[in-house]
1. If distance in nm of label points 7 Å out along Cα→Cβ at positions 126 and 214 is calculated from each of 1, 2, which structure is the one that comes out at 2.7?
2. Consider the structures 1, 2: one of them gives 23.9, 94 for Rg and Dmax of the Cα atoms in Å as calculated from the coordinates. Say which.
3. Quick check: -15500 is what I get for helix-only ellipticity at 222 nm (-39500 (n - 2.57) for each DSSP H run of 4 or more, over all residues; to 500), calculated from one of 1, 2. Which structure matches?
4. Quick one: distance in nm of label points 7 Å out along Cα→Cβ at positions 110 and 222 came out at 2.0 when computed from one of 1, 2, so which one is it?
Structure 1
Amino acid sequence: MTAPLRFHIQTGLSRLELGLLWRDLEARADPTFFLSWDWIGAWLAELEPLPPVVVGEAGGALVLLGALVPHRRVEGGIVRVDGLFLHTTGERAKDVIAIEYNGFLVDRAWTATASAAAVDWLLGAARVAGRRRAELHVVAACAEEEARLVPPGMLLQVPSRKPSWRVDLDPVRAAGGDDRARCLAAYLATLGANTRQQIRRSMRLYEETGPLVAERAEDAATGLAFLDALAALHQAQWEARGEPGGFAFPFFERFQRRLVETCLPHGTVELLRISRGGTPIGYLFNLVYRGHVLAFVSGFRFEDDPRLKPGLICHALAIARHAAEGVAIYDFLAGAARYKGNLGRPGPEFVYLLIQRPTAMTRTERQLRRAWTGLRPALRRLAPRR
């Protein structure tokens, strides 16, 4: 007979103690890098104080963990809802690090049941930071997590949905083996004719001034130097579009540097510099975990010649490299950027799940949202045309 699940809120752990528990459970779970201690530990190291942690146990064994940030939401000065964020804060300046594949860390033997049971408990009997909580925000969960996270009887809102794109590297490696050049040719053969032609032409133009070379930072000091150069290019790209760019946020930059310092030495973070004739054309900051490469942050040097495609070239060379090294998936993550669809195939959809306990407040909010949604078309029709 399966042992019953029991939950409690843990607030007295140090980061070291939580890290030991997290890594123990991580070894029995199937997370992506975003739920590994490498990511969670770096995130928590930037928060003060350490947020509450929900702990799930069965038969004396640890089977679920999740870090929770308490939050009070006010809508229109009328509806006040006490809630929780899972592995995010609800603050743009901190959530700009952009977790994906979010959810609870769960023992693989409990994947089917533990998450919904935890949500049911958190939005029912639990008190977190002295209050009962009526909602849980799970930002950037894989869409298939919806069925595992939402207990019967709960209300659900999905404020956003985003596509993702990825490359299955097994067929590439089957054709190219462990030779990067053959893997590159095999990968290019999977692309649409226009994208393939753009990459090949761009490579020929770049190589007129020297060979294209992809270098991996071999130590944290080199990785940090690559990160500084990446940040300058990244900011130039975003600022040219009128956007601040990730490195405009101090929390973002501190977090990236911490990842490089703590994770690059054991290979779960990589910084790649792609150069032609000794001149960098771009940098890639990738997360590498259990055969899954996540294309996390990038910076490219754009030139006046529109035929030069530094982003396409950098990713294509990285894909060939990882295929030759035995990686299974190269993941462009969420977002509808055109280059992702050109270079990859559709991956999982990512959703923002707002799970709510039915209360007078959450029902009132739901009714107000429905009323507003119904009124918007009529208001648009009544608005004066210009």
Structure 2
Amino acid sequence: MAADSGGGPAAHGQVRRRRVLYVAGYDPASPKKYHRLWTEHAARQGALTGACYEIGELEALDEISSGWRILAEHPGGERVEIDYLFLHWFDLVRAVWPKDGPGLYLRTLRSFLDYHRLGIMARARAEAPVIEVASSMPALVGSAYLLLLALLTAVLCGAGGVIAHRLGAPWFVGALPPLLIWLGAVPLWGVVDRRLPVGWLARGMIGVTDAGRGEIPAFAERARLFAGKIAEAAREPGWDEVLVVAHSMGGQQACRALGRALIEDPDLGRDRPVALLTLGSLLPFYSLSASADADYRREMAALAAAAHIPWVDVTGPGDAGCAAAIHPLAGLDHHAPADRPLRFSPRFHAVLEDERYRALKRQPLEMHFQYIRSNDRAGGYDFFQLTAGPEPLAQAARHLGLPDQEPLPA
């Protein structure tokens, strides 16, 4: 999946050939899920905008990447070829993915306390109250669930003991059977979690704090390998733009990878355009958690200082799974320009039908994935125009009319 040497920067800033390096979030799902999402939702978005997306088969490339080709034809006659590289860290996520059970609750409590100790909750309270509420829900709902289960068990044990005593049997004959309720604690939790989906929020918090604490060194090692992929793409002739795209917790992996590539080659992106798009990221939460990670802070400093590399950050104030209005470089000692990164709100309420938007507000995980899905209305935020359109990233974001996050929509 390499570009031919006949490309090069397109005239008048038009992108004809683009390499995308995509880093998914803290998700154990394989590239098949994301290839399917692209295939299904590109067709739906194209029906709104008049763009036509021809998407190739998913190919396994090496141990840390898969990919597919995309040919995008736009209503204005522009034709864009995209080499879409999906960078793997889902295997690492699978290895540490918390399973349902007592361990999940205990780790949730630890992460909840860490969020308070590290100042994440205070920052969220001041700048993104919805995130404070969302980050409190896993610990509160889990604790309430266990408390109600304990109270129910205690009541039934007491009633069983009284009945057994009145029947002339030892009290424990009636008191012990209700304890079997706890054998169903995990399956019952699954029912609760489906109605109040807090399990994925808990796992995200655990992923942020465990990685920030240095307990998952494999994440940093994989980011170093990603840096090599970015540098390799930037050296290849033929691309009008090399675009690094990251969703959710993939933001920390992509940003530190690009920062590492810049440390190793400060001129990266000067001869061939390199850009960064972060969607629904948790960067400030990770930065506040990883205060002792000197490598991460050097990598982020290099990225913050690389003004020649456009960086667009899109987060929705109503997205409970991201850092919302908090600046992506919060928690770092940086000297980036005031407009780095360019920050936008997707304003999902403006590109979705009212009924669908209300449904997404009740399904926070679905809202969190809306960044990489199709809309109901043309205009405004468009993932496919940003990643497969004929304009370079920063220009495309401005032309889509994305509103800056200052001030935030109500």
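Quick note: the coordinates plus some simple rules give every number you see, no bench work behind them. No experiment lies behind these values; they were computed from the predicted model shown. Cβ atoms are built from the backbone, for glycine too; each structure is taken alone.
1. 2
2. The structure behind it is 2.
3. It must be structure 2, since only it matches.
4. 2
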